[in-house]
1. Given a computed value of 4.2 for distance in nm of label points 7 Å out along Cα→Cβ at positions 48 and 120, which structure among I, II does it belong to?
2. Once volume of the Cα convex hull per residue in Å³ is calculated for all of I, II, which comes out largest?
3. Computing helix-only ellipticity at 222 nm (-39500 (n - 2.57) for each DSSP H run of 4 or more, over all residues; to 500) gives -14500 for which of I, II?
4. Between I, II, which one scores greatest on distance in nm of label points 7 Å out along Cα→Cβ at positions 32 and 72?
5. Given a value of 39, 22, 19 for Cα extents along the principal axes in Å, for residues 88-159 alone, point me to the structure among I, II it was derived from.
6. Could you figure out which one of I, II the value 4.9 for distance in nm of label points 7 Å out along Cα→Cβ at positions 24 and 168 was computed from?
7. To test your reading of the models, identify which of I, II gives 3.0 for distance in nm of label points 7 Å out along Cα→Cβ at positions 8 and 152 when calculated.
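Taken together, the values in this text are just the output of simple stated rules run on the coordinates, not laboratory data. It should be emphasised that the depicted structure is a prediction, and the values quoted were computed from it without experimental measurement. Cβ atoms are built from the backbone, for glycine too; each structure is taken alone.
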Structure I
């Protein structure tokens, strides 16, 4: 879920920004330090909108930067358990499909793609149902549900998805299900 949050933090303004307007320097420091980072408590910080308050301006030994205590508004994406998300298939492997949802790529394991058994067609780089009625390939847009979330560090986040519920999957699968 996308959220707008007010965050209190400390930011380092690098020496090349000293001498400029303090608010602009702090905003540049925040953009460099926090935008695109994952915080296990709040999700990924997509962008800093504005700086509410700036206090301090401390210098630490052996560091040419200046540290400020700041309060700022940021746009954040936090994947939530059971959330229905729309995404694009960005990779197909023998064990499932990676689906880009917002700022993250989630894994939909082959056992969670559909009720039928799924095979990998390596030549065409797609997953095909056992009866070859349904296919999933890179570029397909899908609706899925988040079934597990683990945001530990920048490079070890895990989001597991399912499409084995009514109303989930590729649009054509959903339309076919609704017709039945």
Structure II
């Protein structure tokens, strides 16, 4: 089995009792920390595939009363500076690729302009960089994490609403097809 590394962003305070419960729930492969109102679980989980590792970690964390997984990192949406870090390049180098000053041009368009700094989809950027660098892309990981984060975001948004059951049915139907 492969070992998969990822971080869960968790809503809910990490008390001593909850940390004990997380260990008992099977999270002995994680290190937990808190920053402000959020908690984080850094996992090194063995599973056949990434999705199995993440989903089993989510289930284990959420089996502890008062904890909810909000997000899985690394995220699919990235700033240019994060692209640089993941690609092992400088921020200036990525800026040149984005603007077309260097490279073949046709850098993927930003996915989001809600802030002063645009956000790109890592799976699109990774595929573009792989073509530019003449290597095979590793988009499976970012696509899987993007799908999981989309489901977590939708679940969180619908939690407690009259549409929550409809959302669960829709997700199950999409996954089954």
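1. Going label by label, the one that fits is I.
2. Result for volume of the Cα convex hull per residue in Å³ over I, II: largest is II.
3. Details: I: -3500; II: -14500.
Of the options listed, only II reproduces it.
4. Working: I: 1.2; II: 2.0.
Greatest value across I, II: structure II.
5. I
6. Details: I: 4.9; II: 2.4.
Matching structure: I.
7. Derived from I, not from the others.
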